[in-house]
Structure P
Amino acid sequence: MNSTSTNDPQITVSVTTEYLSMQSQPEDNRFAFAYHIRIENNGDEAAQLLRRHWIIVDANEERQEVRGEGVIGEQPLIQPGAVYQYSSGVVIETPVGTMQGSYHLVDLSGLAFDAPIEPFLLSTPLAVH
């Protein structure tokens, strides 16, 4: 498991990852990973997560960009002091890769802002020492 945390004055995003060996097929260059996201609203106003943007890069420097509405079919409204958590997954062609990105949010006063997600590691066990 790998983990990372991004601190924004208003939003903290924490990520943990895990390799999904049962869903992977290394012989076919298919490596599946789960990522578990924890979003904490440290601000004084509720904020709604409207969009996500992910940049996924494998060890061959193959790059995927994913943009979409909300996360896992939701556009959660995160109250001050509250935490929103979800899990999702990604498949890459190498045993090691990275992800990074951002969430686009808007607070109740209509102020839009991005919460960056620092690069985090996707790695099979023992691939990175």
Structure Q
Amino acid sequence: MQRHIISHVAIWLLSVIMIIFGLQHFINPRGMINYVPPFIPGGIIWVYFAGAAFILSAISFLLDKWVKLAAYLLASLLFIFVLTIHLPNYLSAGSVDMQQAALVNILKDSAIAAFALHIAGSAHHQKMVY
């Protein structure tokens, strides 16, 4: 089955965005540590883990290797972020601005996860054809 060029562009764009997100986790891990819920042990290790996961999923998409697995894992990670980070931040926000920022993060991560699920659902064992 052939994929349209616009699908390739969308996947490449997602890959670039995921690489940027991943690099941010390595460039500024101390700024991201605040997002790790206090009930999860490991602290900054999870910041690096998430950054590596973003970069590795992007590489998988760009190389067209293990795409289905990478997409399902990326979607799972993002839904975990929604449930353990963004939703609690939304529910306990001290101001309308903080609540709105948390809602934007809920929607952003949910949208990216949905796109990853779409990629997983449309991934085939054969290479992408132009």
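Only the coordinates and a few stated rules stand behind these numbers; no lab work does. Bear in mind that the values here come from a model prediction, so they are computed numbers and not experimental data. Cβ atoms are built from the backbone, for glycine too; each structure is taken alone.
Among the shown structures P, Q, from which was the value -24000 of helix-only ellipticity at 222 nm (-39500 (n - 2.57) for each DSSP H run of 4 or more, over all residues; to 500) calculated? It must be structure Q, since only it matches.
Name the one structure among P, Q that Kirkwood radius over Cα pairs in Å, for residues 12-51 alone of 10.5 was derived from. Matching structure: Q.
Kindly point out which one of P, Q the value 2.2 was derived from, the read-out being distance in nm of label points 7 Å out along Cα→Cβ at positions 60 and 108. The correct label is Q. Looking at mean count of other Cβ atoms within 10 Å over residues 36-43 over structures P, Q, structure P comes out largest.
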